[in-house]
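Structures for review follow.
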Structure P
Amino acid sequence: MKLNAQQLERVANLFRAFAEPTRLAIVQELKADEMSVSDIVGCLSTSQANVSKQLKLLHDAGLVSRRKQGTQVLYRIADPMVFELCRIACDKLNRDAVRPAKLKF
């Protein structure tokens, strides 16, 4: 079944959410457990402002969810399919890495 223009845009937005290394690093950190912004900042070499910005984009894309606990906001992966998509992409890159390089003329 073919997707209509609106559905294709939703798919494109989902993949755009993965198109930034800091967002991927955040997803990787959230694989183990939910974390606060300050916890994530402590794991990455970027600013609190950047982590907050990237978390907002991930949240808007529906990839992470958040809950308030006291004065902190804790983030977690909203849908485990995130890890399946990452695994598929990593598998492809690993396959490409072991293939002999093709010469182009």
Structure Q
Amino acid sequence: MDLTSKQRAQLRALANGIDTILLIGKDGLTDNLIRQTNDALEARELIKGRVLDNNLTYDARSAAEELAAAARAEVVQVIGTRFVLYRQSHRKDKKDRIVLVKSAGNQEKG
């Protein structure tokens, strides 16, 4: 699923009010971190992460892209050492789902 610029703007605005919950340290992208990312995305849909200074392997862009690929998510934004990821929840009983704006020509369900 590719996000449109309007959808990215909507998600960036929503991400302003959330706390950073993922920290990528010296160990990099471990299986445990990917599992935590999947769990957090399923519960919240929108999460914020940060690459710590002691990580010499990744910058925020490469970490976000690799983590997004592993978690089947979309990179919404990367600024400095922080990044935002989004993935629509697969749980049908989730009440507070993020409803993405629809753009012209986009027939995808949001």
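The numbers here are math on the coordinates, done by the rules we state, and not lab data. This structure is a prediction, so every number in the text was calculated from the model and none was measured. Cβ atoms are built from the backbone, for glycine too; each structure is taken alone.
Numbers at a glance
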{"item": "Ranking P, Q by distance in nm of label points 7 Å out along Cα→Cβ at positions 18 and 90, the structure that comes out highest", "result": "Q"}
{"item": "At a computed -18000 (helix-only ellipticity at 222 nm (-39500 (n - 2.57) for each DSSP H run of 4 or more, over all residues; to 500)), which of P, Q", "result": "P"}
{"item": "Read-out distance in nm of label points 7 Å out along Cα→Cβ at positions 2 and 82, computed value 2.8, structure in P, Q", "result": "Q"}
{"item": "For Rg/Rh (Cα atoms, Kirkwood Rh) computed as 0.97, the structure of P, Q it came from", "result": "Q"}
{"item": "Identity of the structure behind 1.00 (criterion: FRET efficiency 1/(1 + (r/R0)^6) of positions 10 and 26 (r between Cβ atoms, R0 = 41 Å, to 0.05), calculated), options P, Q", "result": "P"}
{"item": "When relative contact order in percent (Cα under 8 Å, 6 or more apart) is computed for each of P, Q, the largest belongs to", "result": "Q"}
